[in-house]
Structure I
Amino acid sequence: MSEAVQITRFDVEVSGGQLACFRFGRASAERVALALHGTTANSRAWLPVARALGDAVALVAVDLRGRGRSSELPGPYGMDVHVGDILPVIDALGLERAVLVGHSLGGYVVARLGASHPDRVRSLVLVDGGLPIPGSESLDLDAFLGPALARLKLRFTDPEAYREWWREHPALRGSDAIDADVAAYADHDLVGSAGDLRSSVVEEAVRADAADISKSADAAHRLTAPARLLCAPRGLVNDPNPVQPLELARAWAAEDPSLREAALVADVNHYTLTLGARGATKVADAIAAACEATVPDAEDRRPQPSRGDVRTPDN
């Protein structure tokens, strides 16, 4: 049976307040990787990845400005603001150069940080993010983000109603995501009072960050640190339109094959690349390689469906 993932919260002073950060795993772990989530996600998107890593690497996941426990941080938003928030986290961890991991929006943020502050980066793992999104030059935010933006306007009577909404999400319905992980992800996003609960994600932050993505897609081409890009073959609603097409990723890697790699993770979509058991295992392997760590065998890190897999002393 898999051990529960210990989660310890610490806050870091940034412009306008405190950025919420969460350390998954043992505080004594020698290797640390810093993980950034997607556009309307939160730090709990990394819980399956942290479990897959076991004691090999301590994963530190933040709630980006405008999301989760950092939702009350004020604007402005955008890539440079997020970079400005993450640099103090690297300092707080006592790292001169960090292993950075970014999913979706997080991929663009870590790529921007790596390009603008190469002295603070040891290596990067980009998870279905960092390169231009097909059609982004004429991107209609409402059409592209669709259900994600619509979710921000919904109200829920209780946490279970929100968990059920996520269970029925096209990207997660019938997937290999563990129910306890989906519940933890949903619960961490909720704010408000009983009978009137809603997502913590600030719509202004989503729109500002999404609009800035097209201006940040060149950063990955300027990286000078080792970097690996993992691509999902399916998109935001389990559709056949990948956010990061493999051919685009391979062309990026071919620019500097001594430092860059691109790989397709089979049978996952944009969400299950981190929230699903199969995707989380592949992401954990990439993080461990970036940290030069040894992860447990797949049999030993198989996730269990128990709610007890999640311990969050801060909540």
Structure II
Amino acid sequence: MKTARATAHANIALVKYWGKRWPGQADLNLPEVGSLSLTLDHYRSETRVAPAEADTFVLDENPGSELEQRRVFQHLDRIWAATGRSGKRPPVDVHSNNHLPTAAGLASSASGFAALTLAGAMAFDLGWDRARLSALARRASGSAARSLWGGWVRLDRGKAPDGSDCQARPIFPQDHLDVLLLVVRTASGKKPLGSTEAMEHTRKTSPYYPAWVETHERDLDAACRVLERRDLDALGPVVEHSAFKMHACIMASDPALLYWNGVTLEVIRAVWQARAAGLVGFVTSDAGPHVKVLCASASAHALATRLRDVPGVIETLTLAPGPDATAEVVG
């Protein structure tokens, strides 16, 4: 095998992904619904995969946890199996650095597993095109399928039981729409419950889950139509609706799940008040307490200034649409 290095950027789902289909085939990690995302320019993961005498995984200069190691090496096993070679996967040394908070609801798994997929595929000489690699990345993390590309990316739900048609694809480049994304951090540390467990709990117990699935494709198609004509004023309400619908579904689980905190709600109110005053921005939020605001570039500075002043906000970052993931052989 070779030594390979890859960089992939985090993405934020604007039309959300929540819930898995065919849960009996867990290794395929198939989404119940499609999604639309925006790749970001600053939040990224850098991963190197190299030959070694024994499997080792280092994350942000520290040994990975038992769970992190299991997920990483299981995914490398998938990549090795995809090559069709017989025998056991060769041992590897994996070093990864996240240039964003890990496991905090800010899409570190998306960038991390996208980078691991590209680096692993290059190290093992897999030779697949990027569309097929996106389906492979999806098996480790649903959102990782989208981080192989920059700009605006759509992940289709697909229908095939083996997941072969559940692939991400770029639909517009990063400069398609003159927007920025504000990331408003309202807490520190890891979120209390991982997305995989929360999705399954929601699927099994939330009375709103069937409605979420039934109405989702309309939201996704509507968002893509208005994005095509570069209409932020029409895209924004679809983005907000998708986020609030997802969180309503999660909150209605039994027992209830709640990712937001009080600061989250105050930030949302502040965005709405700013919009009423003419600052164009729209709220979204993943499975975590942080708020993201999709906004017109012209409104970004004033909006960020307002949101930094909300009591309890830790920091507000301004991010532009980001580039494609990259990979290279090292040495």
Structure III
Amino acid sequence: MSTTTATTPALAGAPASADAGLRGLPAQPVIEAACVTRRFGEHRALDDVTLTVLPSQIHALLGPNGAGKTTLLRALTGLVSPHAGSVRVLGEDAARATKRTRALTGFVPSGDRTFYLRLSGLENLSFFARLHGIRRGEAVRRSLELLDLVGLGDAARRPVGGYSHGMQKRLSLARALITAPPALLVDEATHDLDPTAAAGVRGIVQELAGRGTAVLWATQRIDEIRGFAHGVTLLGAGRVRFSGSVADLMAHAEARHFVLRLRGAIPSLGSAGTLAPLGGEHWELTLGGDAVLGDAIAVLAGAGVSVIGCHRERSELEEAFVALSGDDAS
């Protein structure tokens, strides 16, 4: 085993490329996927997918189950190779999966069952650091530093089998940072966490991005990207359905579903939409065709129905997600 020593740019400050961007010079992309296609038999898991993530950016990768999010992350880590196109990290060909390219990328998988439950968090991280060729003393120092970073310093010497699910998620994040990678790939890190634990993980990732790390964050939790992600790519059936800012994504939202509180005999809305009972005075309104909310309200008022309350059934981001994903949404 070689005896290289890890540096810690992710903890010590932004890398040089991020500093260049702050001085007004063009920042160089950290994560790049260009026209990536990947097939499994006749199925195209990815179909001409392109995205770029710069230093200090958190880029959300959205999509329903089967959209291709995990396949793209696996391609960027070298676990699968594209059939067409290219994947690069800091200009290096990620598909080659050399020791150098693996050190450039930290990967937090959606389900991580590779920790040794009888060993402590410190022992686990030190072991994986040694696999990267880091000297024993440096591996321990680096592991303690990372455990503090993810809020596990007090649990460093406790067996991982006694960690909560949220703690194991944070340990997985710590392991992804062992080589201080400039690129961090995160796959559904919060989908099964409670709101407090999920917010904690996002907070750590925001801190890393603030120090220069480029983050590609795959998720189905649509509302968590508001105020968190700088950019977003929405996949559907392996294809890019949208790429831009979160604000631009929200601009695609057209509210079609509402919950109304009504009193009176409920009429047919005709072309304005349909009403489905939710219980008591509450009804779900689905607008029809090119109808707008005012059309449905006018029909109800004309029939003598009192509209006591109205709110959207989905958030703006959820509406945009469904509208752009089409039949691929689940």
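Work out the source of 17.6, 55 here, i.e. which of I, II, III gives that when Rg and Dmax of the Cα atoms in Å is computed.
Values: I: 17.6, 55; II: 19.2, 64; III: 23.6, 81.
The read-out was computed on structure I.
Once distance in nm of label points 7 Å out along Cα→Cβ at positions 97 and 121 is calculated for all of I, II, III, which comes out largest? Structure III gives the largest value of distance in nm of label points 7 Å out along Cα→Cβ at positions 97 and 121 among I, II, III.
Bear in mind that the values in this text are calculations on the coordinates, not laboratory data. Quick caveat: nothing in here was measured; it's all calculated off a predicted structure. Cβ atoms are built from the backbone, for glycine too; each structure is taken alone.
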